[in-house]
Structure 1
Amino acid sequence: MSGLHVVESGPADGPLVALVHGSMDRADGFAKVARRLDADHRVLRYDRRGYARSLPAGPPYTAEQHGRDLVELLAGRPAVLVGHSFGGHPVLWAATHHPDLVRALVVFETPLPFLDWWPTTTAGASVYADATPPPAADAAERFLRRMLGDALWERLPARTRNQRRAEGEALVGELADVRRARPWDPDAIRVPAVVGRGGLGAEHHRRSTAWFVEHLPDARLVEIPDVGHGAHAGAPDAFTDLIRLALRLAHP
């Protein structure tokens, strides 16, 4: 696909697993997980449009477009789809609209800002904290300062900070999209779903993962202890176990 940076690894005939990153992340965030799978699985990961090496792909930055990108990258190959944080939205969109391509799902702490109870104090909500939203580049910086802390942000090289600020347009666009309405239909998703969360995660993530278990027809909740939202990078063995569970549950 023109403009998207894609990485595939593992045997060409292995079961396909597609890894979809969250806001302000990139394909490299799944590198540890991919290494644990690619001995016997085909692993697809990519920078979503507007991020990292897919920055040139450009808008629209909606869950639907991200889902269409994912479906195009699958190229007709059924797969287990894995979405971390915002990455769950394109995964769920694909499962809603292209069920023939989806064998099972993993969604980890996917935000639900379209629900009335979603808090206004999250990193994503900080983008809209002011009456007049900041410029997109400032929104990206604000988001990452919340996620990384001011000290770590300030230690990043100026070139890296500028690159991350350039991703603000994608961040603002996709967060605005999922704030407006739910971009997928839980009743249409009939494949097994593994819903993951971190034992050290925020209360709103505990509540959102419970929502998924209640509303997806075939879902089970798995909590990874002693880890927070970044489990794919901080606890790759346990995160990979979520995927292996989905592979065992997958419909043929």
Structure 2
Amino acid sequence: MAMLELVGLRKQFGQLVAVRDMDLSVEEGELRGLIGPNGSGKTTMFNLITGFLRPNKGRIIWQGHDITKLPPHSRAERGLVRTFQITTLLKETTALRNVVIACHLHTGTGPFQQFIRDPRTREKEKTVEERALDLLETMGIAHVKDEIAGCLPHGYQEALALAIAMATEPKLLLLDEPITGMNPVETREMMERIRRINESGVTILLVDHDMRAVMGTCRQITVINFGEKIAEGSPEEISKNKDVIEAYLGVGETYA
């Protein structure tokens, strides 16, 4: 059974068909790339999968259950988590506090308990802070834990966004252009973080425009164009696919 399955998924905005009868299966443990030209439907697919948009037809199956009508927060609670092209941080708060707040999704500690601060709550808070520190350490940014998030360099902000996503204990993590705007060094560091997350047991579906980074990291790649799947396979297979070269890479180019 696939972890995530899209069955005949379709999304229209008026006369524009953004996703056209899409079938897609993602297996547990995969590090899958999703690529396509601008306007090909990648972000719309992410929004459909995570519940920010409703399809006109088709189904979304998550671990054998139809979640097509579930709201985003219910999908996140089941382990279906995404990041965004524009980093969503509490920019006036420290890096550590950003991750601590995200950890509370699974602690059962609400605002009232945090206000009362009884011994049990204090113990939970200590455990949460230790986990948040571990996540920052894993992302290589524990040394900026007390820095204000909005003052961090772009690469660190994206690493913090990953730590926040991991704090929600995802089973499948959808990464929407996590290396946009990064220099080559930041890109290498981020892709290494993504590999480590995948090796820890988190399935990943990755969208990005940096073809070399995607080809060098993902083991399977799905290519869409005008909302339709045009190719699927290993990086080597995709780099030699004529439809992909013409639609996405440009005639005469390869990325093998």
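FYI, it's all coordinate maths here, none of it is from the lab. A quick note: this is a predicted structure, and the numbers were derived from the prediction, not measured. Cβ atoms are built from the backbone, for glycine too; each structure is taken alone.
If distance in nm of label points 7 Å out along Cα→Cβ at positions 54 and 230 is computed to be 2.1, which of 1, 2 is the source?
On the way: 1: 2.1; 2: 3.2.
Considering all the candidates, the number was obtained from 1.
For which of 1, 2 does relative contact order in percent (Cα under 8 Å, 6 or more apart), calculated from the coordinates, equal 26? Let's see the in-between values first.
On the way: 1: 21; 2: 26.
Going label by label, the one that fits is 2.
Determine which structure produced the value 2.6 for distance in nm of label points 7 Å out along Cα→Cβ at positions 62 and 182, calculated from the coordinates; the candidates are 1, 2.
Numbers: 1: 1.8; 2: 2.6.
Computing distance in nm of label points 7 Å out along Cα→Cβ at positions 62 and 182 on every structure in 1, 2 gives 2.6 only for 2.
Of structures 1, 2, which gives 18.0 when Kirkwood radius over Cα pairs in Å is computed from the coordinates?
Values: 1: 18.0; 2: 19.2.
Structure 1 accounts for this read-out.
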